[in-house]
Structure 1
């Protein structure tokens with residue numbers, strides 16, 4: 001069993017792949033082996049996360065996830081815990097494996113009730129597994145409400161009941177810990193998954209995954225110290241084009257972030273002539289007339305605070321920029337102007353890497369869809385954008401998804417709600433541009449910048465407010 005942490009990458013598998021892995025392993029194992037292993041793993045983790053719990057409520061559902069909980073009940077009672085099992089559904093309707101676990105519970109004399117015990121110290125959520133496809137209703141919904149209304153720790157078996165394993169959507173149990181079994185599922189790490197899952201643990205039940213991963217949970221980028229024999233030209237040049245009237249701060253934030261993330265030189269090409277006044281505290285930034293920028297030799301971040309004014313420069317930016325990060329109003333401009341979209345797609349054929357950094361509404365505009373559709377399947381939406389425009393896409397949000405043509409998508413494990421502040425997206429655009437400026441692979445550079453952006457928030461001192469300006473200034477390259 002492993003604690004899932006952000007210090008290494010992890011392969012993720014959707015429901016179909018998980019089923020195939022399970023089916024390929026089953027013929028080589030005695031009957032009931034995987035459920036017995038799952039129950040034992042659950043019981044052991046229950047002892048670890050709630051060692052002083054005396055009264056344990058195990059809420060079991062009508063399928064094999066419930067069977068895992070029933071197996072755990074046998075072990076916990078044997079180890080001296082006061083265990084009460086509730087079962088949503090009739091025992092005689094349980095599938096064969098779960099029915100075996102039910103018989104073991106009956107033989108062990110475990111208390112079975114229609115209601116949870118009074119004053120439970122730990123709840124094990126074994127209601128629904130990865131096969132659940134419908135919203136919670138009836139007895140299941142009522143049981144989930146009772147679980148979420150309690151104050152004691154909750155350990156979810158495989159996935160919090162009600163959460164979609166592939167997408168992280170749906171009303172669900174809010175667990176303090178989740179023990180993911182056989183494979184790690186993408187839904188635990190994006191959309192509502194991170195809030196619902198708590199600390200995620202993983203046990204492969206002794207079965208090696210023999211299929212390619214559906215996605216990856218990202219790990220930290222390589223820490224590479226700068227060689228002594230280097231100079232500012234070794235780390236590339238960034239230009240930020242944005243900052244329309246009244247929105248110059250967004251462009252300055254992106255430029256500051258690129259500077260502090262390690263770009264060799266950073267130019268600011270503001271759309272508002274008054275914007276240079278905002279860079280007084282950043283003498284390292286070089287303000288240039290936008291028309292004078294040698295875009296063919298630069299990594300360009302375009303759109304931050306661009307307003308309507310950015311529409312007039314997008315065609316030139318798309319044609320000329322060597323490497324490009326398109327953010328905010330740059331994305332909106334492309335979405336609103338169909339004739340710009342072929343220019344964006346053509347960049348890939350010319351070997352000009354492009355990274356799009358949309359939030360869900362901007363992604364929806366580019367896909368001619370809705371925010372709800374994007375959030376309903378963030379992996380699919382990011383991959384659809386990458387395929388449509390031949391770009392790398394960082395779909396921002398809880399569990400930012402980085403996708404690219406012919407690339408296994410990566411879900412970022414870092415970041416928290418403190419990033420929900422004005423300007424943090426501009427900071428990310430600058431950090432991505434700095435990573436692109438080094439000449440690194442665009443997908444890997446984006447994953448690295450997104451990871452570092454989130455890690456800054458994760459390690460931010462609790463007594464210091466996290467503003468975008470402070471985030472930009474802290475965004476070192478290592």
Structure 2
């Protein structure tokens with residue numbers, strides 16, 4: 001094996017998965033070797049991956065546990081676990097994302113009961129290189145009824161169309177990053193109709209509100225999701241980047257009396273981790289890895305709220321295993337949603353993104369709980385360089401902060417406040433008084449004044465009275481002099497882009 005890929009057996013051992021409770025062997029990287037994982041329900045799947053009639057080498061093929069790669073002629077043999085619902089490929093760089101009739105990604109085939117099966121995959125080459133590409137992350141559309149779905153179609157879909165047009169023909173894909181629904185799974189077809197209108201291929205992530213809560217166990221909880229979108233965990237390549245989708249919305253099911261054994265919580269089950277170890281063992285260690293999961297690994301919301309520890313519903317309890325798997329890669333990103341706020345967090349080589357939501361505060365108004373506008377994240381990739389910005393659905397891309405005059409926050413009545421929703425520790429937020437630079441604004445944890453106005457109180461907001469403002473760390477304050485007539489705020493992001501807002505004080 002090349003030094004640029006990981007040793008599979010040691011990788012599994014480090015992750016604590018080799019020879020564990022799954023009772024599975026080590027999957028092969030070549031189809032001439034045995035890849036265990038079939039067991040008593042074993043299925044032997046043979047096939048070929050082609051493009052324009054020619055076989056494609058080194059394409060990953062999986063049943064969601066074992067991983068093999070095609071030979072020089074595109075042939076593969078996969079000893080699969082017959083209990084797995086699909087056999088599927090990791091779409092390689094340079095080839096178009098296969099789509100259903102509505103635009104969702106279609107990279108899988110059902111796995112039947114026959115002990116010997118044959119399956120083939122045909123891929124179309126992209127007309128241009130995807131070394132430069134882009135992707136959009138739509139976290140928490142979370143539609144529950146016709147009113148919310150109409151807003152999704154009326155606000156988000158046109159915004160995405162405009163964003164795609166502004167990317168000047170670069171290959172683009174979208175990610176519905178979980179909570180596509182708000183428990184009403186009958187609306188999945190309306191989500192698919194929205195994807196069709198957006199006009200780009202979309203991958204989907206399982207969210208906690210996309211589950212069948214009457215399921216007796218986790219494996220059945222996302223059956224409806226699978227019927228529409230396929231596997232709950234998978235990978236693909238675009239350009240020089242390896243992308244991974246995980247399902248960490250874990251539902252423990254009901255007991256024998258039909259009672260909930262517990263609420264959902266953030267957890268990546270052993271079968272996914274086993275597959276992920278096999279998948280990452282085929283990835284060059286100089287490739288960036290981007291992981292999509294609905295529930296964050298660990299945000300700081302609990303600290304900002306003054307809680308002693310995070311809720312299992314708001315973080316991934318076995319995140320340390322994923323962290324260790326990503327440790328060999330110099331650049332790794334984990335992109336989540338779920339908490340209806342915008343946040344960035346670093347863990348060693350990993351940049352964790354918690355993306356503000358499409359639905360904001362559950363479709364109650366124009367912002368979510370921390371003041372971030374309803375919207376989505378836009379990522380642009382050039383080789384191994386990844387940049388991003390937050391795109392409000394109802395504003396231009398340069399709308400990256402909201403500035404408040406003194407008096408907006410009673411606790412800081414003499415201060416100008418800026419909510420810079422996508423700020424991280426690499427941003428610079430500088431303020432000017434009557435044209436004279438005054439230096440960096442003071443970062444602090446507090447609540448957004450507009451969120452206070454719209455969400456605070458037992459009777460607000462009207463449609464979701466349980467929504468309340470959330471303390472956030474992307475607020476900045478400065479104290480102008482009593483005679484100041486104007487304050488200008490300049491926020492510069494980690495990529496050198498500067499955004500400006502000016503307010504008058506008299």
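Match the computed value -4000 of helix-only ellipticity at 222 nm (-39500 (n - 2.57) for each DSSP H run of 4 or more, over all residues; to 500) to one of the structures 1, 2, and report its label.
It traces back to 2.
Can you say which of 1, 2 returns 15.4 when Kirkwood radius over Cα pairs in Å, for residues 176-287 alone is computed?
Among 1, 2, the structure yielding 15.4 for Kirkwood radius over Cα pairs in Å, for residues 176-287 alone is 2.
Using the calculated result 27 for percent of Cα pairs over 38 Å apart, pick out the matching structure from 1, 2. Mind dumping the intermediate values first?
Working: 1: 34; 2: 27.
Computed on structure 2.
With distance in nm of label points 7 Å out along Cα→Cβ at positions 216 and 232 computed per structure, which member of 1, 2 shows the largest figure?
With respect to distance in nm of label points 7 Å out along Cα→Cβ at positions 216 and 232, the highest-scoring structure among 1, 2 is 1.
Hey, mean count of other Cβ atoms within 10 Å over residues 88-95 derived from one of 1, 2 reads 14.0; which structure?
The read-out comes from structure 1.
Where a number appears in this text, it was derived from the coordinates with a stated rule and is not lab data. As the structure is a computational prediction, the values presented were derived from the model and not from experiment. Cβ atoms are built from the backbone, for glycine too; each structure is taken alone.
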